[in-house]
1. Match the computed value 19.5 of mean count of other Cβ atoms within 10 Å over residues 122-129 to one of the structures I, II, and report its label.
2. I have 46, 33, 25 for Cα extents along the principal axes in Å, for residues 90-217 alone, calculated from one of the structures I, II. Which structure is it?
3. Can you say which of I, II returns 3.3 when distance in nm of label points 7 Å out along Cα→Cβ at positions 18 and 258 is computed?
4. Here relative contact order in percent (Cα under 8 Å, 6 or more apart) has been calculated and equals 20, so which of I, II was it run on?
5. Using volume of the Cα convex hull per residue in Å³ as the calculated read-out, with 126 as its value, let me know the right label among I, II.
6. Match the computed value 2.5 of distance in nm of label points 7 Å out along Cα→Cβ at positions 82 and 306 to one of the structures I, II, and report its label.
7. Rank structures I, II by distance in nm of label points 7 Å out along Cα→Cβ at positions 26 and 226 and report only the one at the top, that is, the highest.
Structure I
Amino acid sequence: MGTATADLITRARAGDGDAFRELTEPHRRELHVHCYRMLGSFQDAEDALQDTLVSAWQGIEAFEGRASIRTWLYRIATNRCLDALRSASRRPAVPWDIPEVQPPEPTRLGEVVWLEPFPDALLEGAVNTPLGPAARYEQTEAISLAFVTALQVLPTRQLAVLILRDVLGYHANEVADILDTTVASVTSALKRARAGLQRRLPPTGDREPPPAPGSPAEQALVAKFVRAYAAGDIDALIALLTDDVHLSMPPIPLEYQGRADVARFYATILRGDWTYDFVPTRANGQPALGTYLRTPTGIRHGIGLVVLTLSGDRISAITRFDTSVLPSFGLPRSLSG
C-alpha cells in the first residue's frame, strides 16, 4: 500500500468524504461492470453499485488493509449482488407489445427476460483493468450479451466464483476469502460453473470472429442491415444472417432460432407502410441501433434498441430491447421532425 493510499484511508476513516471518493472513484466503472455481469441488468447493477459504495463508506473504519482497496470493494460488491440475487424480484416477462401484429410461434421461450444491455460509453476504463493470472476470458468477450446471458442461468455461488476466478483472475484463496468459504468449495463450484457455462454458450468452433469494432467491415454490415430493415426487404435481411442466427427480445420471452424461424418472424412484423429511423450506438462491445418508428405527424417514436452480434460478414444474433433502455444510452424516447 502506497503512502498516498494510506493517507487517503486515514482521512476517510476520519470521515473525509472527498478522501473516500478519491479512493473508490478509480474502481467505480469496473465495479459497475462486475455487478452487471452478476445481475444481467444495467439498472440492477447501478443499484448494487450504489449499495456497495454506501456499505464501503459505512465500513471504511473496519478496513484492515489485509487486501487492497480494490479487492475489498469487490468483496462488498460481490456480496451485495449475491444478496440481491437471493431476494431477487427480477423484471418479469411481458407480453408481445405491438398489438397490430401477431408474431409467429417462437422456437422457444427465453429464460433470462431481465437481461439489459450495457452502454459502451461506460466501459471505458472498466474492461482494460489489470487481471489476475487465473483469468481465462478476454474482458471484451466477458461483457458480450451471449456471455452475460449464459452467466445468468448459473446457481448464484457458481456465478460469483466463475466471475471472480475466470473473468477477474483472482486466486482460489482470494475468492474463498471474498465469499467467506473454503478453497475446496471454490474449486468445486468453479468446476461445475465452467461446465454449466459451456453448455449455455453458443458454439464458436466454426464461427468467424467479428469485424474489429468501428472498422469499415463492421460499418458496412450494419449499414446493410439498416437498409434491408428500413426497406422491409426480407430477402436482403435474411441474406445477412448466419444459418444458426438467434433472435431474442427481453423482457418478451419469445426467441427464434435459425434462418427459417427468424425469416418467419420478420415476414410478420416488417410492414411496408411503416418507416423506420435508426440511431447508431454501441452496447456490450457490439454495434447497436436505437430504433424509431415514424408517425404521420413526423414524430419518430422509439420502439427499442437492437444489438447485433456479428460473425465474419454475417449477423449471428439479434437482440431487441424495449424503450426502457434508451435513456441509459443517451437516446430520447422520441425524435422530432
Structure II
Amino acid sequence: MFMTGMQEMVLVESLKGKDLLALDQLSGDEVKGLVELGVVLKKLGSEGRYPKLLAGKILGMIFEKHSTRTRISFESGMIQLGGHAMYLNSRDMQIGRGESVYDTAHVLSGYLDAIMIRANKHTMVQELADEASIPVINGLTDIYHPCQALADLLTVREVKGALEGRKIAYVGDGNNVAHSLIIAAAHTGMEIAVATPEGYEPSPDVMETAVAIAGKTGGQVSWTSDPVKAVSGADAVYTDTWTSMGQEEETAARLQAFKGFMVDDALVKHAKEDYMFLHCLPAHRGEEVSASVIDGPNSYIFQQAENRLHAQKAVLASIL
C-alpha cells in the first residue's frame, strides 16, 4: 500500500513478477484490484501527480502488428510511472530474420524488466513467456486482448459504479476482444450476453471457462444469434470491427454474414435508456456501428480509449 497525499493506492501484490497473458489466469479479486488501482492512478494523473513507482525500470515493447492505442498507452504509462519503454518492431529485430523465440526471450531477459508484445499468434507469446525470466504482458494476440478488457471494465466502473450485476451486451465477431471481455465480465459478477452470427461464435473453451468463473461470482454468460435478445436491458452495448487485422481477404464474406448485426439506433432502443456504447477502436462507421450511435450522447469510446493508459499503468505497477 502506498499513500499519495490523501489518496490510498493498493497494488495487486499477488501479480508481482508474473505474466499477464489472459484474464483466466487471474482471480476475480486480482481483476477487480487492477480496475480499482486504475481508478486511483487516473485520479492522481488528473491532479498532475504521477507516483514514480517504476523508476529505473525498462519495458520492451515488441510489435508484430500495427498499433495506435497499445503502443502509446504503454509508453506513456511507463513514462508517467518513472520508467522507460523501448519500441521494438519485430521486423527490425533478429526474430524477424528467423532467430528463435527461445534465444530472443533469454537475450531480452538480460536487458529488460518486462516485455509487452502485440503478436499474431498466442502460441508465440506463450512460448516467449515460458522462456523469459521476466514478466511478459499480452498486448494483443489472435485469441486474447486482456489489457483492453481491463480498460473496458474501468470505463463501466467509472460510469455505472459497481460492476456486479450490470449487463453488458457484445454484438459482432466472437474474436479476441470478445474472449477477454467475456472472462473479465464473469470475474466481476457481471452479466454478459454475446450475439454473433452462427459460425462466428466465441471459442467454446472460452465460454466454458467463463461460465465456470461466473458460477463462483454470481455472473451470467450467454450466447445468442439474436442481437435484440442480447441487447435487451443492457447497461452497456459493445462492438468491434467485423474484420480484424489479418482477415482482410474475408471482408466480403464477413460483410454478408454480419448483416443485421450493426449497432444502430433501432438496436440500442432495446438497451436501457442510459446505456453506454463501447468500441475498442478502430471503428468503421456504417458497418459494425452507425455514426449516430458511436458519435451520439451515449458513446464513451474516447474515455474507454484513454482508460487503456490507466488500466495498463495498474498492470505495470503491480507486475513490476
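1. Here the read-out was taken from II.
2. II
3. II
4. Corresponding structure: II.
5. Value 126 for volume of the Cα convex hull per residue in Å³ corresponds to II out of I, II.
6. Clearly, the read-out refers to II.
7. For this comparison of distance in nm of label points 7 Å out along Cα→Cβ at positions 26 and 226, the top structure is I.
Read-outs throughout are calculated quantities, based only on the coordinates presented, and are distinct from any laboratory measurement. Just so you know, these numbers come straight off a predicted model, no measurement behind them. Cβ atoms are built from the backbone, for glycine too; each structure is taken alone.
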